[in-house]
Structures are given as C-alpha cells and as structure tokens.
Structure P
Amino acid sequence: MKEPTFSVIIPAHNEERYVARCIASVKRAAEYCGGKTEIVVVCNRCTDRTAELAKAHGARVIVNEDRCIAKVRNAGIRGARGDIIVTIDCDNRMTRGTLKEIAYLMGTGKYIGGGAPIRFERYSFPLWCNDMLCRLSFGITGLYCGIFWAKRETFLAVGGFAELKAMEDAATAKALRAYGKSRGKGYTTLRRNVLINSTRKYDDLGDWLYLKLMISNLGTFARAALGDRRGLDRLLDRLFYDYN
C-alpha cells in the first residue's frame, strides 16, 4: 500500500461543532493537490462526539490526554505515515490550494518548511487590528505559524513541537528555521493560500477579548515573568485547554 504524501494533523478538544468543516477543507485541498493525503485527528480529552464524527468523515483518530497542545500535535506526528506533515487546529480551515502550494514549495528544495498567513473568518475593527498585529509580527520575525508544514523527518529531527503550554508555535518556528539554516534552507510562508482563523472565542467573549485580557491580567503576567506561573497556567487552561 502506497504511503500518503501528506499527513494533516488536527488536534481536537471537544470540537464536534467544527471537526467536519475542518476535515472538509482538508479534503478539498487534497483533491485539488492530487496524490494521497491522510487526515489524523488527535482527540484530546474529548467527552463529546468529536472522535465519532472524525471517523465518519474519513479521518484516522488518535487519542491523547495531555494538557499541552504541543504534546497533542506531537502525538499526531509520531502516528503519521505521510512524508510531509501539515498541522491545523480543528476550528480553523485551510484554503483550496494549500496542499498544492506546500508541495510546490517543498519541491523547490529551497525550504525546510514554513507556516501560513492568517485571515479571520469575519472582520470587525478590533479583529482588523488583531490581523494587522499578526501580519506585523510575522513580517518582522519571519516566524510564520498558523498552519505548520515540513517533512516528518524534519519535525522528528527538531524534537517535534516545543512542548510548552503557550508560545509553542513561535518556539517551534524558531527551531525549524535554525534547522533549515544549518542545511542551507529557508523557513517561509505560503503566498497564495491562508489559514482561515476561527472567531468563535470572539463570538462568545467579544471582539476586544485579548486586549481586555492583557489589561485585566497584568499582575498575572508580571508574576509569571518573575517565576510564578500558577495564575498564567490557570488562564491558559480557561482560554485553551478547557475551552469548548
């Protein structure tokens, strides 16, 4: 049996509302690209129908119980069969040409891997500000995140995703970029395709969500900077690891 070209890793914590549309976006991209793509949904502490729906829509399911998104992604990478790993969060979607563009960029031999530009699924003034900040940050640092893509052997060589509860994306992008530089290759981003970023937290909690959190948790961030991460860990759990 021929091994898949792509393994798309989708971490999911109680995502029964979103898993079908995420998988559908991957299938559209796979059909447009050609070749063989496997979809791996990593069900993390799920108590809903995420696993059932993922299987019904053609995904392979892996179960993981860690409270760390990087460890969840790494479980998917270890279980993947494809040559090229692509990661996308379950409430997000990829555009139709994503896998085809990744295949092209990898085929040039110039890149170790990369990320993707992020665009929100809807916009308002605060979300536009958020978008501009993301574009500015990515443009200055070059640490493109969102959708990650690289060969499976590359992810394994750098130890997978940096196993942090937060900012694991930037740390992983740095590791991939450094690894690529040591081999004369660059770390880049897609140019014709984007990650369609879910606004569900903004829909639930307001479009100024992260600005309000920054202001109201200044003490928490200050204590974390001094070494006391208990408050920050509780905040991360509430916003990410326990959020449905």
Structure Q
Amino acid sequence: MKAYLGSDIGKTRQENQDSIRAESFPDGVLALVCDGMGGMQNGSAASKIAVAAAEERFCAEYESGMPEEAVCELLRNCAADANQKVYQAAVRSQMRARMGTTLVGAFARDDTVCIVNVGDSRAYLLRAEGSLEQLTVDHTVVQLLYEQGTITAEERATHIRRNELIRAIGVSSRVLADTQTVTLSEGDRLLLCSDGLYSMVEEDRIAEMMRENPPEQLPELLIAEANEQGGRDNISVILLVR
C-alpha cells in the first residue's frame, strides 16, 4: 500500500488550516486529513492538534495483524483523543474561543481499509473497474435535510447552509465518530480529501483524473484543478493505492 499526498492554501485564504499525515506500518498505511474551523488561528491550531493526537494514539496501540473490528475501535479512540485535545485547548485559551476541525482517517492494508470520519472531509473509493463512490457521509445540516427529504441531492451543493457542520472534532467534550470497513481489490484507489477539493471539482471530473493519471501525480493535479476552478478554500488530498 502506497500513499501520495499534498495540501495547498488555495486562492483566497490567508492561511492553510488543513493538516494531513501519512504514516507507514509493516502491514499498512495510516492516513489522516483534518480541516480546521473557528477562525484563522483557531482552525489551524485545531487541525494540527487533532492530527497529532490521532496519529499518536494509533501509533501507540496498533499491532500488526490486528482484526478489522479492533482497528475500527482504535480509530474511534483516535478521534476521541483528538476531540479531547482540541476541546481542552479551546477551554484553556484566553478567549475560550470555539475551536474545531473535521477528521477523516483510514488505515489501509492489502485487502481492507478501515475508515473513520467526523465532519465533512471525505473518503472516496475508485474501483479498478467501476465508478467513484463516496464512502463517508457528511455530518452537515444539508446532508440531514437531504436524508429527511427536505432538499434534493442536487440542492446540497448550493444550499445556503451547506457549510454548517452538525458534528466536528473539539466543539464539545464528546463526539460520535463513524467507522466502516471496506474490502479492497488490486488497483483500487482510495482518496481522502478536505472540502476544498470536492466543492471546487465535480466528482465525475475527480474520477476521470484518478483513472487517467499516475497516482504519484494525482495530488498535485487535483489541487491544481481545484485552484483553476476558483480555489476558494484550502485543498488537501491523500491518495492510497493498493
């Protein structure tokens, strides 16, 4: 399993509030993407704290050959640790400012990947023979409205409340993280990204680029495409290839 990653400030932001990490293990790769929120300094700090806390917990407790159920539980604990660290940092700050970040993480081995997510950073899977599939469900107001039948799938992209999260790391003392396990086949490509990518680049275009370009070039190419389409947010990408 190989990881290729990149992150960019975009065209309009003054600071990159995204934090990403990829760590190799003897039998797999851990990948993490966090997209900070809560103002420039707070968002940047939150994502850095979260990605470091999640990586530290995983590295301390992962054992080679750990069953998928145990890996998912460990990833949930990583999200819980990240949440506590960010929440405590917010409480300690002089302004007691609200800090938060999204988190999407994956631990990929040869034939399986375990995924955790909180917020609206996403995991996508492109099968060697197939279409691009969004694996994670956004924890946003518009996703909730869509599930309730109030708005259509198409309206989610332009709805006035599309950026409002209903779950995030660090905004309260506890957080519920989603986890799942997906089977991988030879040639499959897993993409983790912040909303700075998919809010700028249509999913069909992301899939086309993932099919047509070498994996080592994809992070740079996807980031460039998002910037060409306006680059209204920070853009972070991690590609895992079996």
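Given a computed value of 26, 21, 9 for semi-axes √(5λ) of the Cα gyration tensor in Å, for residues 91-178 alone, which structure among P, Q does it belong to? It traces back to Q.
Work out which structure the value 12.4 belongs to, where mean count of other Cβ atoms within 10 Å over residues 59-66 was derived from one of P, Q. It traces back to Q.
Each of P, Q could give mean count of other Cβ atoms within 10 Å over residues 115-122, but the derived value 26.2 comes from Q. Once relative contact order in percent (Cα under 8 Å, 6 or more apart) is computed for every structure in P, Q, the highest value turns out to be that of Q. For the set P, Q, ranking by mean count of other Cβ atoms within 10 Å over residues 51-58 places Q highest.
When helix-only ellipticity at 222 nm (-39500 (n - 2.57) for each DSSP H run of 4 or more, over all residues; to 500) is computed across structures P, Q, the figure -13000 traces back to P.
For distance in nm of label points 7 Å out along Cα→Cβ at positions 147 and 187, the calculated result is 1.9, so let me know which of P, Q that is.
Numbers: P: 1.9; Q: 3.4.
This figure was derived from P.
Bear in mind these aren't lab numbers, they're just calculated from the coordinates by the rules spelled out. Owing to the predicted nature of the structure, the values given are computational and were not obtained by experimental measurement. Cβ atoms are built from the backbone, for glycine too; each structure is taken alone.
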